[in-house]
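Once you scroll down, you'll see the structures, which are given as structure tokens.
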Structure P
Amino acid sequence: MLAAQGDLQRLLSSFFADTIDVEVIYAKNTPRIAPASPEAPIIQTRKVLLRCRSVVVCTATSTVTLTSPECERLILEEKFAIGQTFRQMKQVPTFCLKDVELVETPSGEEELRRTYTLTSPGIECEILEVFPSRDMFSYGEDWLAKQRLITSMRWSPETDASSSGSE
């Protein structure tokens, strides 16, 4: 996964042998005053969750700098994902791994984080990917099953019999 270059969704899908769903948390753009160009780039910041069987397997936060009208159209109008944009343009981006770190969470898990850039004519992306647990890569399916169980056991008003109004 550390070598993924804009194709993380596909690699995670292969790893878990299941579909990876992408949920856009936000996508914010600088004003579009003129078509994207090197002199007047359009910048989008976005955050997405990649989920397998409802479990978040990666949170990706990106800054995408668009300097061509074609990339602007694909990203902003057609809502292409980053990797999909490079494939559509038939370009292999230049990949530069900037940082990899393990961060301990309050629950004792070790998050795996990587920061990298993907660059190609008309588009530059800086991406931070956060994987919720290093164990995800060691235990795969078992880790996923455990996370689904933990998620299903969390309290919610829908699962609390005392809030059903049958007093």
Structure Q
Amino acid sequence: MLVTQNWPYAMIAFSAAVIGCGLAIYAWRRRAVRGAGEFALLMMGVAWMGATSAVEALISAHALDAKIFATKLYLIGGASVPLLALLFTARYTGRDRWLTRPVRIALWAMVGIEVFLVFTNDWHALYWNDIALTSDAADARVIFGHSALNHVLAIYTYGLTAASIVLLSV
């Protein structure tokens, strides 16, 4: 069942996905330019987030499992985009010597851990410790109770974002 009240929001999110895909294709064709390949991947992550956000917005709260699954799919991009932004800014600004293979593996391992925790949350509740609806209506919002581990991962994500901003501004 679709929630038509959320159609305007879904269209905005879907438009962001289309723009992200367009920018990714544009950048990928110019990947000889420093940072273009990383920017293309970043834009694909943004496009993924836009598309999955649009889908999640249109799913009825009465189909809670589907809505939660769409949120899990969204978090693949949500976990990846801050790291992709850091990789892009480091490469684009020419400050990427520290991004050795072991460092990149460690950074991606954190993303992998977060995605793993999200998709296995039903078994351990280490990422979301509570999931509730705001009402019984079809357009109800899902409220996720965040665990302490979720907050640690959020600090990591905000740290990546802050590092990206610092690299661009210095």
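Comparing structures P, Q by FRET efficiency 1/(1 + (r/R0)^6) of positions 52 and 148 (r between Cβ atoms, R0 = 30 Å, to 0.05), which one has the largest value?
Working: P: 1.00; Q: 0.70.
Once FRET efficiency 1/(1 + (r/R0)^6) of positions 52 and 148 (r between Cβ atoms, R0 = 30 Å, to 0.05) is worked out for each structure, P has the highest.
Quick check on the output: 23 is relative contact order in percent (Cα under 8 Å, 6 or more apart), derived from one of P, Q. Which one produced it? Don't jump to the answer; show the numbers that get you there.
Values: P: 18; Q: 23.
The read-out was computed on structure Q.
Among the shown structures P, Q, from which was the value 2.6 of distance in nm of label points 7 Å out along Cα→Cβ at positions 108 and 140 calculated? The partial results should precede the final answer.
Details: P: 2.6; Q: 4.0.
Here the read-out was taken from P.
Compare Cα Rg over 2.2 N^0.38 Å across structures P, Q and report the one with the greatest value.
Working: P: 1.22; Q: 1.13.
Comparing P, Q, the top value of Cα Rg over 2.2 N^0.38 Å belongs to P.
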Among the shown structures P, Q, from which was the value 1.8 of distance in nm of label points 7 Å out along Cα→Cβ at positions 44 and 92 calculated? Q
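For which of P, Q does helix-only ellipticity at 222 nm (-39500 (n - 2.57) for each DSSP H run of 4 or more, over all residues; to 500), calculated from the coordinates, equal -24500? Mind dumping the intermediate values first?
On the way: P: -6000; Q: -24500.
Comparing all candidates, it corresponds to Q.
Here, each number is a calculation from the coordinates, and none is a lab measurement. Source: prediction; values computed, not measured. Cβ atoms are built from the backbone, for glycine too; each structure is taken alone.
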